[in-house]
Each structure stands twice: as C-alpha cells, then as structure tokens.
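A.B. asks: Multiple structures follow.
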Structure 1
Amino acid sequence: MRQRNTEPRRRLQRLEPRETYLVWCGGLRTERDYFDGLKKALGNPRITVEIRGTGKSPAQVVQAAAELRDRRPGMFSEVWCVVDVDEFDLTDAVAEAGKREINLAVSNPCFELWLLLHHADCRAHCAGCADVAARLKKHVRAYDKARLNFADYADSVTVAVTRARDLGGDHTTNPSTGVWRLVETITEKS
C-alpha cells in the first residue's frame, strides 16, 4: 500500500507572459526566421513574440496587423510592422501606421541591411537589395534569403543595434533601418 504524503504541497506557479508583441513582417521568410531565432535565443518565458509574415506591400502589412490586433483586443503590448523600402512608396504605410498606432521598423533599402550591420558598418548608399545581399555574403557566405540561420547573427545583436542607431535618419534615408528599435524593445524586456 502506498503511503500518503501529508506534507503541504507546494504550488507551482506558472509564469504568465507579461509582454506580448505582435511582429508582422512584409517578407515571407528572412525577417520571420530572424525574429524566431531572436525569440528562441532570449528564452524568456515571460515574453511572447507572435510573428506573422505576408509578402505584401507595407500598407497591406500595417492594415493586416491592425486588423489582428483589433480582433484580439488587449492581447498585444505592442504591435510592430517590419517592412522594406525596396520599390515601395511608404507614404500610405506611414500614414496608416500613425493613424492605427502601429510601430514601424523600416529598412532602406531592405531588411538585409539590418543583417549586414551585425557584421560590418554600412554608411554608403546601397543600390538595392541585391547590393546589400552581396555585401552580406562577404561576411556570411552561406546566407540564403529563404533559410536564415540566426546563429550567424546571435553574437552581434547589440553591435547591430548600435550601428543602426548611429546611422540615424528615417525611412527616407539610404541606408537606414528602424529594426534596432524593435530588437531593443524586445531584448530590454528579457
């Protein structure tokens, strides 16, 4: 017969997330893979980062993020849209984000600039995404837009934040990226 333990049981408290971020990416893979890797690297159970990707225009990304937030009121501490300038006119996206209280993390010309800043300072004008990708491949030879390995960037996140912040400017400046604001927001909570 099994003897019953009469000592008071300790309750295991489950830590509920204190912060939940919605990160909606314009790209289908690269941005999503990066933020998934960052989320795993931080390993903080009190922070939830929900990542979505659409492959749509920046204005459509902002609209989709706002609609999800509105369908789930009170769920998200902050909502961020990660978009590229590329060939897009961001006028509508910036206006919509301001109106809908959505944070924008814009990279000019593209998200690969943010990745490059993990490995090198980049202050010269970038001719486009292909130019930035070529520069990035000098540091990350196995770089593949469709299969990003976060380990290639994990040790230099704070360096990238500093370099991106030092670039200054807004989304109209090439090169520039506001991704550092989102990354800093998430990492400060960890």
Structure 2
Amino acid sequence: MISIASLWLPILLSAVFVFIASALAWTVLPHHKSDYKPMRDEDRVQAALQDQHLTPGQYMFPWAMGSDLKQPEVIAKFQNGPVGMLTVWPNGIPNMGKAMGLSFVYYLVVSVLVAYVASRTIDGGADYLSVFRIVGVVAGLTYAGAYVPDAIWFGRPWPGTLKNILDALVYGLLTAGTFGWLWPSGM
C-alpha cells in the first residue's frame, strides 16, 4: 500500500488536465453546441417569468404532488403541456470565474478520491497498464455516473447525456494516463 501523499503530483496534474479538456470540450469542440435551444419568443417568456418574482432554484411545471396527480384538471395540465423543469440563476451575467474555480475543485476532489482507491488497491511499482485500468474505471465512473439518472428522472435529453458521458470517459482516460505515468516505484 502506498500513501495518498505520495500521489500529490498525479492528483494535481490529472485535475489540471481534466480542467483543460473540459474547457476545450465546452469552448472549442463543436459537439456541445446543440445541447441548448433558444425559445421562439424569449422576450415574452422572460417577461412572464419576471412577473413570477422567482428566486434562484429549481421549479417544475405543472406543479403537482401525490394525490393531486389524480385530479382531472391536473391531468389536463400535464396532457396539454408544456411539462418541464426550470432552473433559475441569480440575475446578472453568470460568474464564469467562480464556476471555473468550483469545477477545478471538483476535479481535484475526484482525483483525491481516485488516488485513495488506487493507493489501497495498487502496489507501488505497479506497471502503467495495471494503474491505468483501475484508475480509468474509477475515474470514468465517477465523472460519468450522475448523467444517466439525470436523463432518466429529470428529462435531460439523451443526446446531450451521451455527449457528457463521452467527455467523462475522456476525463477518466486522462486521469488514468496521468496516474499510470507518475505512479510511484516500489519501495
């Protein structure tokens, strides 16, 4: 067993590499460009939502819980549509610096957790492929794990979900390659 402290360099570099790959996936590569669509009459929709005085959070429409779902008027609302979820952010230009910083912290946390699993399952001096396989599976599952339930339960479109999973697998491979490359030698 090796210490997590001895894995500080692959932890840090894998987080940096995943951060760069994520930035490229969302800003340079074309595959996420079709993930979101504009509304036909955005101004009218935005004005209607302003009248609601919504605070930041998640909203469902139509809203119904439990036995309400059996009421004819509620059933009609669902059948007539639209049916959806809405995420409301704070007013103003989104804070990209904060989001990017929090993303990097997330990638760092994932790398630490991956390092923990790897340090408990892989001996020092293990060959590149042995490290790559374990770290790749753990990191890939960690990055991709939440996308499928979001699609199943919250209506995230499957094409976007599959693109996110593809990105996550790339992040897992980058993490695996970094750990395999920098894995400590046997003692």
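A.B. asks: For mean projected area of the Cα convex hull in nm², for residues 83-130 alone, which of 1, 2 scores largest?
C.D. replies: Top value of mean projected area of the Cα convex hull in nm², for residues 83-130 alone, among 1, 2, belongs to structure 2.
A.B. asks: Given 0.45 as the derived value for FRET efficiency 1/(1 + (r/R0)^6) of positions 91 and 179 (r between Cβ atoms, R0 = 41 Å, to 0.05), which of the supplied structures 1, 2 does it correspond to? Mind dumping the intermediate values first?
C.D. replies: Numbers: 1: 1.00; 2: 0.45.
Label of the source structure: 2.
A.B. asks: Taking distance in nm of label points 7 Å out along Cα→Cβ at positions 139 and 155 as the quantity of interest, name the structure among 1, 2 where it is greatest. Walk me through the numbers before you get to the answer.
C.D. replies: Working: 1: 1.3; 2: 3.6.
Evaluating distance in nm of label points 7 Å out along Cα→Cβ at positions 139 and 155 on every structure, the highest lands on 2.
A.B. asks: For which of the structures 1, 2 does the calculation of helix-only ellipticity at 222 nm (-39500 (n - 2.57) for each DSSP H run of 4 or more, over all residues; to 500) return -11000? Present the calculation step by step, with values, prior to reporting the outcome.
C.D. replies: Values: 1: -11000; 2: -20500.
Structure of origin is 1.
A.B. asks: If you work out distance in nm of label points 7 Å out along Cα→Cβ at positions 99 and 147 for 1, 2, which one comes out largest? Intermediate results must be reported in sequence, preceding the final value.
C.D. replies: Numbers: 1: 4.2; 2: 1.7.
Looking at the calculated values, the largest one is 1.
A.B. asks: Another question about this same structure. When relative contact order in percent (Cα under 8 Å, 6 or more apart) is calculated, the result is 35; to which of the structures 1, 2 does this value belong? Numbers along the way, then the final one.
C.D. replies: Numbers: 1: 23; 2: 35.
Answer for the origin of the read-out: 2.
Coordinate-derived values only; no laboratory data. Everything quoted here is computed from the prediction, not taken from an experiment. Cβ atoms are built from the backbone, for glycine too; each structure is taken alone.
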